[in-house]
Structure 1
């Protein structure tokens with residue numbers, strides 16, 4: 001299923017506003033084509049993002065996805081890591097996301113980040129340089 005880049009950007013804005021309505025939301029970070037590489041966002045893109053929340057709030061955001069389902073109906077959600085999910089909204093928008101507390105950002109791997117929304121108290125220097133994923137092992141040249 002395809003969707004428009006405009007609808008994808010609107011969904012990111014809606015997720016940011018959902019975090020803003022909560023006292024423990026700190027920031028929404030877009031990654032890849034939903035982040036600093038926005039020119040790559042197209043009808044086949046998914047939404048990759050990090051939700052940054054106050055210390056002590058992460059478990060609630062992981063166990064209760066109301067902060068997303070209040071935006072639009074969720075058709076399917078699968079927790080694929082300790083920190084995050086793959087989620088499909090009923091309208092076909094697919095998301096891959098993780099929830100972090102500020103101190104955890106130092107260990108998280110990310111590139112092409114863009115701050116979509118942030119609370120006044122969020123320290124944007126936590127994401128200023130990003131952290132590249134560890135490089136894969138070097139492959140040996142193929143033999144003929």
Structure 2
């Protein structure tokens with residue numbers, strides 16, 4: 001929902017952070033910094049993408065989706081850094097970032113573990129702290 005709101009209301013948001021969602025930019029999206037946090041073992045929103053049900057868009061692969069956001073923001077190249085044993089961050093210089101939780105499921109990183117059928121919840125990355133850092137300089 002954050003992505004759709006930011007796209008629909010240009011200038012109202014300084015950045016967008018998504019968790020467990022791969023979304024391509026589409027009209028009327030504009031340049032905006034985005035951080036996408038995604039587990040590569042997510043059974044609901046697969047990291048490698050999936051076809052959509054009839055009448056719905058496909059879920060794009062996380063790497064392709066973040067590259068599309070970077071292209072929208074005018075960036076083409078990224079640097080990848082391992083920041084924790086199971087956390088890899090791909091950063092574009094325009095403020096676009098993909099945080100990959102290796103082995104992570106459809107869960108809030110840094111939050112309480114959820115139903116085991118949704119996969120692993122990591123404590124190596126705190127999505128809430130990242131959001132607060134982005135919104136409260």
Mean count of other Cβ atoms within 10 Å over residues 68-75 derived as 18.5 - corresponding label from 1, 2: 2
Top of 1, 2 by FRET efficiency 1/(1 + (r/R0)^6) of positions 28 and 100 (r between Cβ atoms, R0 = 30 Å, to 0.05), largest first: 1
Per relative contact order in percent (Cα under 8 Å, 6 or more apart), the highest-valued of structures 1, 2: 1
Structure responsible for 0.80, with FRET efficiency 1/(1 + (r/R0)^6) of positions 4 and 108 (r between Cβ atoms, R0 = 25 Å, to 0.05) calculated and labels 1, 2 on offer: 2
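Read-outs: derived from the displayed coordinates by stated rules, not from any lab. If you're wondering where the values come from, they're calculated on a predicted model, not measured in any experiment. Cβ atoms are built from the backbone, for glycine too; each structure is taken alone.
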